[in-house]
Structure formats: structure tokens, C-alpha cells
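No lab work stands behind these numbers, since they all come straight from the coordinates. Note that the coordinates shown come from a computational prediction; the quantities given were computed from them, not determined experimentally.
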Structure P
Amino acid sequence: MSEAIDITGLETWGVKFLFPLPWIALMVPPMVFGVEPVSRAVAPHLPILATFAIWTVIPVAVLVSLFLSARLKALRMVGSALHLRGVVVQAVVPIDEIEEIEVVDWFKYNGRNPVRIDFEIPNEFGFSVYVLPASGEARDALFEAWTRRFPDRARAPHLSRGPTRARK
């Protein structure tokens, strides 16, 4: 039996469910009390700015955080296969189907960057997933397993910038 390596930890589930909560919580007072009283309470001298924030900034932040947390998956590597777990759906994907591993440098959580894994063949989660490695060693183990299979396609994770082919 091959050794199983947990690439992500329990923190992934915490981020997945807790990241959208503050933004959702900011939407509760306007829904309960109405937009006008809340905007006057938040910014009595600039109620129009508070109203703008309530109607645009907060809903957009909720949608973005829900989108990002929905794309975040737990990952375990067993032999030459990746075991991806969502809340309900699970998938087993061979390492051979990985097209690109990219460190997402525009977002950082607790000093670590998420990693985007692009697949050649879509699976239950589509063409790509995001994972939050538990440590730099876990990220390096994933990248090393991939580079052993495809040394010609691999680049250093910090140099990997974007997909190598256009999406259909």
C-alpha cells in the first residue's frame, strides 16, 4: 500500500466555512432593520456612502467569498492519485491528469498561498481546484510527485504563471 500524504489539513475546512461568515453577518442588519436606518447608524454624516457599501460592496464580497470557498478542496495524495474532497462530492484523480500546479500569489492565508491545480480532463470538480496546503513541505511533496511524472512540463511552483493551454 502506498503512503498517504495529507496535503491539506483541518484548517481548509475552517477557511471554507468561516471565510464567508463575516461578510454574510454584515448583510444581516440591513435585511432585518432596513438599509436606511443602518446606513444612518453606521455613517451619520455620509449615509449615501454607507448605503452604497450596503448595496454593492458587501454583496460583492459575499459572492466572491462564497465562490472562493466553494472552489477550495481538501486534498490527500495516495500513491499516484489525488483524493479530492468537497463537502459532499469526492473524486480520485491520477497525477497523470494534472496539467499545471500554480501557487496563487495574489492571496495569502496565515503566511501561506493557496495552490491551483489544473487538470487535462475535467473531473467532478471541473478543470481546476484550489487547495490550501497545510505547510510548505506538503506543497513541495505535491509538486515533487508531479515533477517526477512529468519532468519536462514542470516548473518551480513560484515560477508557474497561468495555464499552458486555452480553456474550451
Structure Q
Amino acid sequence: MKLNLLMYSDNVMAGYTNLDPYPIFSNKGQAFSTEKVMGDVQNLDNIADDGECEKIRAMEVLDYVTLANKIPVIHNWMKKLQHGGILTVSGFDLYSISLSIKNGVLEGDEARLVLYGPPSFPFGVRQGLFTIEEVVNIFTASGLNILKKSVANYQYLVSGQRP
């Protein structure tokens, strides 16, 4: 099984189960997508058995998870991976955003948009951001081997593989 975890996003992927807690919302203002399945992206226990998933992608999902729940959510996703399975997450990188604000590259409304997300999102603002190093540390402490890590346009991308 391949899971693509979404949060108010139209980034559906062919060959994946595209799971979204808000499938009726679209970031393009379109109606409900039949390519999405409604479900809890923070707890996959009702979607997949432990060790069932070949790949799990969660693009910008962690940005909308409360700080207290971030590590339990990541651990829930990890236990769904089969041996050799890959977890890929992305989100807004707190370090690069902060550095850009400090250096005057990001200011005012643009800085607020990057930090908190669009005000039109139905589930509110970003709950808390990670740095790429925090994500890498959680992955490695949980036993995942890092395959890729990068930061571009204020967003991190980290992929890890379950041994």
C-alpha cells in the first residue's frame, strides 16, 4: 500500500491512496475530489496495518499538527511502514524562515503567510513548525535511515527508510 497524506491539497498521486481529512476542500476552489479518501492523517490505524505500507508521503501535513502530537504522529506513520518502506515528509522549515525574517528577506504579510499559512484554510493556521534537523533527528532516533534531506523555498523534505 502507498499512502499520500494530504491536508487541504490537490496534490493527489496516481497509484496512491490519497487520504485527506478535508476532501471536500480544494486549494484551487474546486468541489470534492473523487481521487481523495476522507480519513484521519494523524492516526493511520484504521487505514493500514502495521508493516503494510511501501511508501507514505506527508507533504506539509505536520505543519497542521499540534506540537504535542507531532512525534506520536510520526511514530504512527513509521510503524505502518514495511521493512524497506519509505516515509517522506515535507513542511515549512522554521530555521530558514526565521533567518529570512531576521535578514529582512521576509517581511510583513509575506512573512505571516509563510509562518501561519493562508487565512482561508478551513482548519486554521499552522500549529508549529519544525527545522529540518529536528525531523532528521526524530527519524534517526526512531531507526529510519535517512535517504534524502533538503531545504528549498523555506520548505524541508526528508525521506527515511525503515531497515
P(r) over Cα pairs in 5 Å bins from 0, in percent gets 1, 8, 15, 18, 16, 11, 8, 7, 6, 5, 3, 1, 0, 0 when computed on, of labels P, Q, structure P
Relative contact order in percent (Cα under 8 Å, 6 or more apart), calculated, reads 20; among P, Q the input was structure Q
Computing helix-only ellipticity at 222 nm (-39500 (n - 2.57) for each DSSP H run of 4 or more, over all residues; to 500) for each of P, Q, the value -11500 comes from structure P
